[in-house]
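Please treat every number below as a calculation from the coordinates, not as lab data. Quick caveat: nothing in here was measured; it's all calculated off a predicted structure. Cβ atoms are built from the backbone, for glycine too; each structure is taken alone.
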Structure 1
Amino acid sequence: MKSRRKELVEQYKQMKHDMGIFWIHCKVNDKYFLETSQNLKARINREKFQLDTGFHPNRELQSDWKELGAENFEIEVLELLKYDEDNSKEDYTEELEILKYIWDEKLNKRNMKAY
């Protein structure tokens with residue numbers, strides 16, 4: 001039983017999760033919150049959980065979420081980042097920060113405001 005559990009844990013560690021950038025966009029005031037992650041699904045779930053329970057670290061976003069309601073927001077993946085083909089790289093933090101900078105510039109050019 002222990003060896004099977006160990007095997008499953010190892011398989012999970014070897015999985016390649018989708019990584020990239022997503023936004024939480026308020027459709028009422030057109031404000032946005034950008035976030036990057038090496039595991040998008042888990043990070044989006046975390047952000048939504050924090051907002052739903054009232055514990056999101058961005059107080060302005062949290063206030064709008066509570067006041068305007070979740071139905072006035074969209075959470076959407078904006079761009080996926082591909083893994084290096086040689087599989088030797090494990091940390092994509094720098095690439096994700098560059099991606100965030102690029103998307104922030106794109107949205108600023110559309111006169112959108114960040115939370």
Structure 2
Amino acid sequence: MVSIPQALLMTFIMGAVIFFCRVFPFIFFRERKRSGGKASETFLSLVEKTAPPVAMTVLAFNAISGPIKDNIHASIPVLAASAFTALTHLWKRNALISIIGGTLVYMVLSRVLF
């Protein structure tokens with residue numbers, strides 16, 4: 001059984017957490033002035049620029065690390081498809097072509113080799 005002081009403490013802590021979650025966007029995403037009177041830039045613009053490449057990198061390493069840890073021979077299609085995807089993207093600069101091409105390379109190699 002929870003005593004009244006414990007219930008009040010938990011209520012206060014949860015209220016503070018909810019309040020911080022509500023205030024967080026207004027504190028961290030407000031405009032900040034640069035020195036020298038130049039255009040202002042928000043923290044959100046930094047997140048918009050950096051979050052997609054970081055998320056894609058984490059997903060790519062997560063996808064590659066699993067097969068490499070499990071079986072080195074099963075990692076050949078994954079590594080070949082990853083290299084093909086990266087090279088195709090550097091060559092064509094088109095995400096759709098590189099993703100579809102890498103998927104096709106992976107599917108063909110996984111069926112042919114194993």
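Worth a mention:
- With helix-only ellipticity at 222 nm (-39500 (n - 2.57) for each DSSP H run of 4 or more, over all residues; to 500) derived as -15000, matching label from 1, 2: 1
- Given 0.95 for FRET efficiency 1/(1 + (r/R0)^6) of positions 48 and 104 (r between Cβ atoms, R0 = 35 Å, to 0.05), calculated: source structure among 1, 2: 1
- Among 1, 2, structure where FRET efficiency 1/(1 + (r/R0)^6) of positions 24 and 80 (r between Cβ atoms, R0 = 25 Å, to 0.05) as derived comes to 0.90: 1
- When mean count of other Cβ atoms within 10 Å over residues 16-23 is calculated for each of structures 1, 2, structure 1 comes out greatest.
- Of the structures 1, 2, the one that 66, 57, 19 was derived from, the read-out being Cα extents along the principal axes in Å: 2
- Origin of the derived value 36 (relative contact order in percent (Cα under 8 Å, 6 or more apart); candidates 1, 2): 1
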